[in-house]
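See the structures that follow.
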Structure 1
Amino acid sequence: MTLKNFASIADTKLYSEKHKNFKFNSLGRTDLLVSEVGFGGYRIDIRSPLNRDALKKALLSGINLIDTSSNYTDGNSELLIGEVLQELVNANMLSRESVVIVTKGGYLQGKNYALSLSRKEENYPFPELVEYEEGLEHCIHPEFIEDQIKRSLERLKLKTIDIYLLHNPEYYLKYAEKKGIDISTAREEYYRRIKKAFEHLEKEVQNGRIKHYGISSNTFINDADTFDFTSLEKIISIAEEISKDNHFSVIEFPMNLLENNAATKTNQFGNEALHTYSFGKLTTQVSKTGQPGGTTLLDLAEKKNLGVLINRPLNAFYNNKVIRLAEPLVHNAPSIEAINQELENINNLEKSITEKLKLYGYTDISSSIIKNLFIFDELNHRWTESKDIFRWEAKLNKHFLPKFHYYKNYIKNNSLKNEELEMDLFSCTFKIGKLFSLISSYYNNEYLKFTDRIKKDLAVSVPELKTSKKLSHMAIHTLRSTKGVTTVLVGLDQVPYVSDAIEELKQPVNKDFDWNKINADQILNK
C-alpha cells in the first residue's frame, strides 16, 4: 500500500487537538501545525527494533514532524519511517495527513556514491557534480533532484513529500574554496545552481511529488564574509524572482546553547542596507543611517513567515570541540584500576590463545587474529590517551569495532575443530567487548561531571531554567522559547529519549528567551 497525499491543515489541527498536553506551532507559510519537538531521523535504521519502537512512541505521543534525508544511514532511515508510518496508518492508529514528513537531497555517499561511479563509467555522470572527496560527492542539479525524490518517495512509501530540502548546498562553496576559485565567481555560480534547483522544485510541486521546499544549511549562521556563507536574503530573492507565489517555505540550520548566531548575529542585510548582492560579493554592509545594518537569521525568517527547523540542539561544535548538551547514561562507572585489571586478564588470555594457535598449527589464521583481534598491546596503560568520550568513541568506532565485529562473526561461523581453542577465542571476544563498554562507561562518567557543572551554571545565569531536571531539557527549552523557532529536531532513536522529550514538551514556554543571558565562554571555562 502506498500512503496517499500529504499532510493537511485540517488533519494536523485534529492531531494537535488530540494531543493537548503540549503546544503545536504553525510551520511558516504552510499553515501546517507541527510539534515543537520533531523526530530527528539522523541515526535511525530499519534494522533496529529500538529505533522502530522509538518512532512509534513518538508518533503516538504527539510528535508529528519527522526529519530525515536520503543519506541518513544510507536510506535506511527513510525505509524505517515508511514502514512504521504505513503500519500505524493501516492499523487506524494514525492518519497519514496528520504527520509532516521532511526529507532532503544533495549528498552522494554509500549507494548514491556507487550510483555516481556507475554513471561515470557509462559516460553520463550527474551534471554539475561536486566531487568533494573520495566517497563523498554533492549535487543539486535538477536531474539528480528528480532521481532522489523518486527514490525517497519509494523508501517512504508516499505519493507526496510534505517538505523537501536541499541538503547543505554550500558544499559547492567549500569545493570552490579548495580549488582557489574567486569568492565572487563562486557565489555567483552557487546562487545560479540554487535558482536552477528551485525552478525544478516548483515543477515538482506542480506534479504533486512535493508540497513545499526549502534549504537545510549549516552556513546560514556564518559571518557574511566567510567563503561558504549562505545568505537567506539572497535565497528569498531568488524564490521571489521565480514566482511571487513560490513554495520556498522552510529552512533548517544548527542552533544550541553554545551556537546561537541565528539569534544574535546580524549577518542578514535587508532593505535597510545599501549593498549590491546580485549573484556576487556583498560590497557594503552599511545602512541608510550610516550605521552597520542587518538583521539576524531568525528575525528575517520570521519576517518572511518561513518555517524554522533547528538541528543539532544537543550537539555543539565550539572552539573545535564537540560538546554534548545532554547527560550520558552511566551505570556503575569503573575505576582506572578496574579497567587496567581487566586488561591484564585479557593479556593472560591472549598469551594462552597464542600458544595454542602455535601448538595446533593454525598458522594461516594465527597472525591475523593476533594482529587484528588482540588489543592488550595497543590499549595497555594507553587507553587514557583518548582523554574524553568523544575521542574514545571516534577511535572505537573507526578503528577497534570494525575489526572486532569481523573476528567475532568469524569465530561464531567457522569451526576450528578444536573445542578448547574455540571456547578461549569466544571468551576473548566477550572480554574485549566488556572492556570497550567499561572504558566508555568511565569516560561517560567523567563527562557527566562536566554536564552537571554546566547545568548548575545555567540555573544561576538563566533563572527560568532552574526547574529543568536535565541539561537536555534546558537545551531544548531555550530553543522552544526562542522567537522564530518552529520545531527543534532531536535525535529520538530510543524510547527513553522520546519520553524525555515529551516530558520537556509538557513544560509551558514564552517566545521571549534572551540569548544574551548565555555566555558560552564563561560557562565552559569556569
Structure 2
Amino acid sequence: MSRNYAKISGLSNRNVSTPQSQKARPEQILNAAGGYVFKSDEFEQLRKFLILGSTGGTYYVDAKKLTKYNADNIVELFSDSVKGKQAVDEIINISQEGRAIKNDPAIFAMAIAASCNNDSVKRYALGNLHKVCRTSTHLFTFVTFCDSMRGWGRGLRTSISDWYLNKNVKDLALQVCKYPRRRVEGEASWSHLDLFRKVHLRPKNDDMSLLFRYVVKGVEAFSNTELNKLKKNENLRYIWAHERAKETTDSSELIELINEFGLLRESIPNTMYSKEVWQALLEDMPLTAMIRNLRNMSNHSVFAPLSNESKYVCERLRDQDLIQKSRVHPMFILSALRELDGTVSSNICSALEDSFYLAFKNVEPTNKNILLALDVSGSMTYNMAHGINMNCNEAAAAMAMVIARSEPNHHIMGFSTNFVDLGISSKDTLAVAAEKARIDFGGTDCALPAIWAAKNNINVDAFVILSDNESWAGTTHVFQAMEQYRKKMNKPNAKLVSVAMACNDSKLTDPNDKNSIDIVGFDSSAAQFIAEFIR
C-alpha cells in the first residue's frame, strides 16, 4: 500500500489532525514545552519584547536566556538599514504612545541601535533618542546600557549634548532637581555631572549657564544675591525652592513653597511629610505619581470619608483624557489596585478599577459573537515580568474583562487539557474575575476552544485566546482545529486572535491565514486592535 507523503509532510490541504507534539507544517518550530507552533517574525518578536519585556522570564525559559534571544533578534534587525530604521520607528511609537508596561525595554533597544555596526541605523537612533528618553531617568538608563556595549564616540556624545541643549531651560531645571541620579541594578550610578564631564557640555544661554553651574558646583557656588536672583528667574526658580525645601523645618513654609513654586514630592525631605503636606502636593501631582502614592496619602489620613481630596482623586482617576495624556499603563493601574485593596477607601478602589478600563484605547464594540478563552494551565501561574505582582492567568482574566465590557455578545471559558466554564461575567469586579481564573490544572491545548465550539455547534465569529503560546498537549494543532470549525459551521471567515502573554518566540496562528492574527498582551492598544481585526 502506498503512503500519502503529502499528508505525512503536512503539505496536504485536506483537514487532518496532527498531534501538537509533531510537526503539522514544515516551517513550525518546537516551543519550550515540547509542542510545535509557528515562529514569530522579527517585528512581532520586537513588539513582544517592547511591550512585555523579558526580565521575569517565563515558566519554561529563564530571564537571561529570554533576554539574550530578544537582544539577538534586535541586533539582526539593525543589521539591515531599512528594517533597522523601521524597528527604531516601532520602538519610538510604542514608547511615545505608552503602550508598554515599562519604558526600559524600549530604552534597551535604542541602546542596541546606538551601539550596532550599521552606521545609518546608529545615526538614526541617536538622532531620535529624545523621543524615547524623555526624562533624566530614561537618559541615565540609556547611558548605563550603552556604556556596557560601546565606547563614547562623537555620535553618542553629540546625542547626549543635544538632549540637554534642546530642552527648555525651565523643564531642564525640573529634571535636574527631580532626577539627580539613577542606578540600574548591578551597575554604577550616573548623575548629570557625570554626563556633563563625559560630553564636555557647554551652555547656549545665560540661564543655561547658571543651571550648569548648579549641576557642577552645587548651591554652594551661589552667593545670597545670586540665589535671590534665581528665586525671581522664571526658568530657574524651581532650583531655589528645591534648595529651600531642604533647609526648612517649618511645615507651613514648605506648603507655601509647594503652592507657589509647584514643588514635587521628590523635593520634599522625608522627615517633612504630613497630612497637610500631602494635601498640598496632591493638587498638582502627576497622575502616575498620585496612583503610586495613594497608600502613603491614605496612611496620613488624607482621604477622609466624603472629603474633597477623596472626591478629587476619584474624579482624576475617571478622567479619560487625563489618563491617555499621562500615558498611564492599564497594567500599572491593575497592579496598584491589587496592592491597595484594603488599604485605601472602597470609593478610590472603585475609581481605580474604572481607570483600568479607561487606560485602554477607545474601543467600539463589534457586536460579533466572541468566545474568550483563557489559558489556565500550569505555565500561566508564572509571575509576569517587570515586577507586576500577579500571575499571567490573573492578568489574562483582566484583559478578557476589557473585551467583555465592550462586547455585548461574548462568552468566557478556560482551558488547559479540558475546556471549562470559569463563571466569569462582565459584571464581575477585576478582583473576582482574577480569583475565578486563579486555577492551575493540566497541560496546554490551545486548540480546545475551536474543537469545543465545533462539537457543540456554537456560532462563533471570533475566537480570542489568551495564552503564553506554549501549547503542546492536544491531538490537533490550533490552525487545524480552526479549519475544521470553519468547514463544519460554514463560517470560512471565522476569526482567530491569539493574545500573547509571554515574550517567547512562539505564535499559534498560521502566518498564511488572513483571518488569524497575533496580538501582544498588555498592550494598551490591544483591545482596539482586536476589535478592528474582528470588524
Structure 3
Amino acid sequence: MAGYLTLLPAVGMIFSFAVSDKIMVKIIHFINLVYLISCSVIVVADLELYLHWGFRMDATPLLYLQPEALASSTTSRLLFLTIIWILLTGISAFLYKKFVIGFPLQPPNKVTQLLPIGLFAAFLFLPIRSGIGVAPLNTGFVYFHTTKSFPNHAGINVVWNFFRSVIYRDALRYPTDLADRDSSEKRIQKLMSKPDSTTLVLNTSKPNVLVIILESYTSKVIGALGGRPEIAPNLSSLIQEGLIFDQVYASGDRTDKGIISILSGYPAQPRTSIVKFPSKSQTLPNWPAKMADLGYRTSFTYGGDPKFANIESYLYISRFQSITQEKNFPREEKRNKWGVHDEGLYRQLLQELDTASAPFFKVALTLSSHEPFDVPSKKLSQGSSPEELFLNSCRYTDSVTGAFLKSAQQKSWWKNTLVVITADHGHAYPGKREEMNKERFLIPLVWMGGALRDEYKGQRISVTGSQTDLANTLLHQLQAYDDQFRFSRDLLAPNPTSFAVFTFNNGYGVVTPHSDFIWDFEFKRHLIYNGPVHPEAEETGRAFMQVLFNDYNER
C-alpha cells in the first residue's frame, strides 16, 4: 500500500519541471491530505463493517452505497465512529504538519535530477508486487491460521484490500480451473437430475402458496430445531404442526443473495451478488414467473424499500403482479431505520390475503431482526450487546409471526394454503460463529397449513439441502418440476443425495452427513472440518462451484 501511495507523488515529481516549485509543493501536500482523509474513512468504516460481516472491508459496500446502508448502525454508534474518525484524522494531520510540512521539499529543476526520481518511481513495482516472484501480493500471503478467520483477517491491510477490490470489481470473472469442466458438469447433472417420482405431501394439486422469509433467522434461535428454546417459543410450537426440513442451509450470507437463492434456485457467489447485475439476473430461471405461468396470482410484500441492493429490479424481472413496499403502508405504522416493523407487515399481509384471488403465490419478507435490531417490544434482557439485541429482535419477530399464523388459521383461505417458513440467511449470533462455520448458515424450512396432508404434520425431513432446493421441491408437488432450475433438487424425492453448498466472502463450504469441507480462495486450502474430509465432499464441492462459476461467467 505504501508503494501505491508513493507512486502518484513520484510521478508528479517527474513532471515538476513544468510548474513552479511552490505549486508542486502544494500539489504534493494536497495529494497527501486526500490520502490521509480517505484512508482514515476506510479504517473507521472497517471497524463497523467487520462487526456485522466478518471480513475486512472491500468493494462490497459500494454495491450497497445508498442512504439505507447506514440503517444497520444506531445513531449513537455512528456518532462514536465519527468521533474516532475526527480524532484519527486530526492527530494524523497534526503529525503531518509537524514533521512533514516543515521539511524542506525541493522538486528537481534539472533534467539530470529527474533520472533518480524516475528510476525510483519505476522500481515501486517491487513493493507493490511484494517482490519479483511469479505470484503478486494477495491476502493469502498473511493467512496462517487453519481454524479461525480473525487472526488471518488481522494481518490484512484494509486500505490495500479495499482499493485492490475496487480495481478488480468490474472485471470480476470467476476461475475456470477449479475443476475439470466436463467431469464437473456430469457430476452435477447426476446430483441435480430430475427424480422419477416424489413424495406427495399436499392434499391438493393447486394450493395457495405463502412463502414467509424471516430476516437473519438462524435455526440457532428455534428450540424445535435444536436452538435456544426461550427465543422463539411460538415458532417452536407452531412449526411442530408442519413438515420440518431440519438440515437446510442458506446459500449465502446476505438478503440480496438469499432472495435469489429462494426465488431463482440460484446459489450465492463469493465476493459479489448476481442481483447487482440485471443483465445477468434477468437471465435466471424464476420461480414467481413459473407460478404465474401456472395460473397463480403473484405478489410480494415487504415493509422496507426494495430499491436497496437492487432487489426491486429483480422483483419486476420476476413478474410479480403486485409489489407492496414501505411507501404503501399507512404513515402511522411504527418504523425503524429499515422500514415498517414486522407487526405492521403482518397486518398488511393479512389484509392482502383476505382479498387475494385464488390460487395465489405470495412472498413476504420481514425486516425487524436486521441490524440495528431496534424493535418496539420489551427487551428479553437488559443487556445491550449486539448478541442480546439480536436475540431480542428474534423474540419480537417470533411473537408477531406466531400471532399472524394463529390468525391465519381462522381464515377461510387457510384450508387450501401451503405456508412455507424459511429465512433469507442465517446469522453469527448466538455464539458469534466464524463466517465459514456451517452453523451460521443453518436455517429453518417448514411447510404447514391446510394444504399439507395430516399424516405429514409433525414429520421431519433430515436430508441435507439448500434453500436453492425449495423451488423444485415445491414445483414437483405441482407436477411442474423445471430443469431450468439446474441448482435446485427435490428434497422429497426418494433417496436424494444429501449435501449443501454455501459461500462466504472468499470461499465456500460443503456440508454432508459425514463430512464438512471448507475452502478459502485466498488461503488456497481448506480451513476447518469436522472429522476427516471425505474425498467425495471435496470433489462435489469443487465440481459444484466450477459449474456455478462457469454459469455465472457465461450469463
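Read-outs: derived from the displayed coordinates by stated rules, not from any lab. The structure presented is a predicted model; accordingly, all values stated were derived computationally and were not measured. Cβ atoms are built from the backbone, for glycine too; each structure is taken alone.
Comparing distance in nm of label points 7 Å out along Cα→Cβ at positions 214 and 390 across structures 1, 2, 3, the highest value is found for 2.
When FRET efficiency 1/(1 + (r/R0)^6) of positions 174 and 470 (r between Cβ atoms, R0 = 35 Å, to 0.05) is calculated, the result is 0.20; to which of the structures 1, 2, 3 does this value belong? Among 1, 2, 3, the structure yielding 0.20 for FRET efficiency 1/(1 + (r/R0)^6) of positions 174 and 470 (r between Cβ atoms, R0 = 35 Å, to 0.05) is 2.
Here distance in nm of label points 7 Å out along Cα→Cβ at positions 102 and 222 was calculated and came to 6.5; which of the structures 1, 2, 3 was it taken from?
Details: 1: 2.1; 2: 3.4; 3: 6.5.
Matching structure: 3.
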